Structure I
Amino acid sequence: MAMTNLQLCNRLIQKSGISGGSISTCQGQTGEPGRVVSWIDEAWVDIQEIHPNWDWMRRDVTFNTTASKSSYTPTECGVSDLGIWDLDTFRTYITSVGVASETFLGKIAYGHFRDTYQYGNMRNVTGRPIAITSNPKDLSLILGLTPDNIYTVVGQYYQEPQHLLLDADTPAFPSKYHMLVVYRAMMYYGSYEAASEVYQEGKTNYDALVRKLNNEQLQDVTVGGL
């Protein structure tokens, strides 16, 4: 069953035996209730940061190129919540022709790309893009060859960790794992209050549930060509 930010906070209060009873809102809390709200948000962010490529954080991106322009910032790609690009997923097609002209873009490491497509006269060569990389400095996408036409680029990325701010905010992963947020927050509470029994209960349940999450929400590792 899905739980909202407020419900997660009150579940943490219940599971940890925190005095004062449930809260009616996550907004403007101070003292112990304020710590509860912070622990729940911190736990959710912590879970998202275990892996940058959780399946539930995967998003689609589509943008059009400009002739003679090879580099595109996340904003120019229409992405405002970028964590990391999944460069293995990118394809392109001539916009005026449509998907019948779609081809894959080969992923190339930035250093190798720079030495190949941004070296000497290659800087001025335009044509149909066949390769893609990302600048590690600003996470812009760079195409090689530099487009000679308007192409539509499609691919995927993983969004950056999200915060729980409003009472009704809900963790974006499957609802059957929502208690994982509570168990992680119990570990924060247990450490803060030196409540070893609360910490251990949270850790035991967290470890068991996060293994299931790993199995379900991470891409399978495959051998090339299979």
Structure II
Amino acid sequence: MITLYSYPELFGVADNNGYGLKVFAFLKLSHLVFNHEHIFDASSAPRGQLPYIIDGDAIVGDSDTILAHLQARHVFPVTSALTPDATLTPAQRDTNHLISRLLDDLYWVMSYSRWKDERFWPQFRDGLLKQHPSLTEEGLKKAQEFNFQRYHYQGIGRFTPEAAYARGLADLQVLANLIPANGYLHGGRPCSADAAIYGFLANILFYPIDTPLKRFVDAQDNLVRHCRAIHTMVQ
């Protein structure tokens, strides 16, 4: 039995982190049976980061590595709801790789909008406290201070809010250019890249926090349709 360890849900989304939701969506779309364990403490995770999975004798961290492991160990029939990445063309696989790296960049802007921007931090904090009573304001303040350090060393913490959001909006514009009006990234059925895109878009679209990122996504019919379609599939 596969067990996914990831951050808890928030605002109706199964994981409030894009990487964990990406793995969750992949597992759901591929009809793999799994347990989902929500945790806040990542200290026991590989590299101290969530998500990770335990799959029999394997403990696997990093969302891309997890997806590669799942595809190597669990054979997906062609009739599966998830189109196996092995059937994609080299150009399509290259596109998937580039999207994965783009989402790595978008992650920092999304995180910045929650923990760093004082206009939106109170709503994010209050949402966590309301949905997860085990959390405390003191604990979240410590997490916020830790994230401030991460942002500084990564670089996004040295940006003005306007410059940080410009970077994230540029990433979202690329996704808006790539996602078709109907269907999914590479055709009529979703692949792993669609699961990854959902992981991040859902953590913007379904949040009632009116960041510049959310305003952009709300205005893109193709992104909203894609996100809601995947969301329905993984419920």
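Rank structures I, II by distance in nm of label points 7 Å out along Cα→Cβ at positions 31 and 103 and report only the one at the top, that is, the highest.
That would be structure I.
Once relative contact order in percent (Cα under 8 Å, 6 or more apart) is calculated for every structure in I, II, which label goes with the largest value?
I
To which of I, II does the computed value 13.5 (Kirkwood radius over Cα pairs in Å, for residues 63-134 alone) belong?
I
Could you tell me which structure in I, II was used to calculate percent of Cα pairs over 21 Å apart as 63?
I
Determine which structure produced the value -18000 for helix-only ellipticity at 222 nm (-39500 (n - 2.57) for each DSSP H run of 4 or more, over all residues; to 500), calculated from the coordinates; the candidates are I, II.
Only structure II yields this read-out.
3.0 is what came out when distance in nm of label points 7 Å out along Cα→Cβ at positions 71 and 127 was calculated for one structure; which of I, II is it?
II
Supply the structure label, taken from I, II, corresponding to mean count of other Cβ atoms within 10 Å over residues 23-30 with the calculated value 24.5.
Going label by label, the one that fits is II.
Where a number appears in this text, it was derived from the coordinates with a stated rule and is not lab data. These numbers come from a predicted model, not from an experiment. Cβ atoms are built from the backbone, for glycine too; each structure is taken alone.
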